[in-house]
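Q: Down below are the structures I want you to see.
Every read-out reported here was derived from the displayed coordinates using simple, explicitly stated rules and does not represent laboratory data. For clarity, every value in this text was computed on a predicted model and none was experimentally measured. Cβ atoms are built from the backbone, for glycine too; each structure is taken alone.
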Structure P
Amino acid sequence: MKRLIPYIKLRYHIVWITRYRRKILVTGVKSYLKIKLQEIRRYSPDWEYIEIGIKQDHVHLYMVIPPKYAVSIVVETIKKNTSRSLSRKFVFLKKVYWERRGVWGKGYFVSTAGINEEVIRRYVQSQEEEETGQAKLEF
């Protein structure tokens with residue numbers, strides 16, 4: 001008798017804020033953050049970003065995380081690595097945060113996505129358009 005191999009694809013909408021909701025994710029920082037997010041994927045190739053939306057004071061990730069990973073560990077890994085990279089690259093962040101460690105606020109929001117996947121996908125895509133005044137999205 002053949003054994004069935006389960007195929008599980010868990011999608012998550014993850015949001016976290018900058019420390020003190022400071023609007024630090026401006027054009028250059030935002031571009032560098034996207035590069036760093038892709039670099040993290042090189043070390044964890046089974047994490048899949050479906051959409052990335054970055055506003056000046058928070059980040060949206062819509063991603064696939066296999067069940068063998070705890071969501072909390074994935075988010076911690078992403079936040080820790082991107083915070084360290086941003087702090088090293090952009091010296092002005094040390095002044096903004098008074099030499100404190102880390103650019104991200106504590107905690108995060110996460111929800112699973114299923115039937116409403118397309119709605120979440122469009123919402124995350126619209127985050128960058130909204131910032132430039134181009135969003136005309138209806139849910």
Structure Q
Amino acid sequence: MKERRAVDNLYLVKDDSQLATFRDFVVRNTEKLKDYQSFLKNELAVCDLPQAVIWSDFNAATQIIRESAVPTYTNNRRVVMTPDLAVWKELYLYQLMDYECSEQTQAIESHYHSLSENFLLQIVGHELAHWSDIF
């Protein structure tokens with residue numbers, strides 16, 4: 001079995017402010033991400049992880065790196081992820097525009113407005129789970 005290497009954190013950002021914001025997200029969540037990677041190794045047969053997570057803004061994720069409607073994805077080398085919660089809220093809220101206002105859509109809208117940083121971790125976790133040999 002190959003020895004697991006550390007996953008590099010790379011940043012594709014527009015300016016120093018965005019770099020600081022994305023780095024802060026990674027620093028705040030490093031232990032959670034490491035714990036989840038251990039869980040994947042022990043419970044879901046993840047023997048190898050991506051070479052890097054590229055933390056990027058929406059435009060870079062959906063236009064520069066690859067044309068995609070969703071600002072997170074995985075390939076055989078890396079994960080691309082937009083850790084900007086406002087982007088994700090806007091993306092989810094946009095999906096409600098074609099529906100008439102109702103109690104159900106208001107409840108969904110309220111849920112989307114209440115998304116927290118844990119939601120971003122769920123997305124990253126989903127992308128890392130793609131590396132499991134079980135799936």
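Q: From which structure (P, Q) was relative contact order in percent (Cα under 8 Å, 6 or more apart) calculated, if the value obtained is 35?
A: Only one of P, Q returns 35 for relative contact order in percent (Cα under 8 Å, 6 or more apart), namely P.
Q: If helix-only ellipticity at 222 nm (-39500 (n - 2.57) for each DSSP H run of 4 or more, over all residues; to 500) comes out at -13000 when worked out from the coordinates, which of P, Q was used?
A: Values: P: -13000; Q: -15000.
The read-out was computed on structure P.
Q: Here distance in nm of label points 7 Å out along Cα→Cβ at positions 11 and 107 was calculated and came to 4.1; which of the structures P, Q was it taken from?
A: Working: P: 2.7; Q: 4.1.
It must be structure Q, since only it matches.
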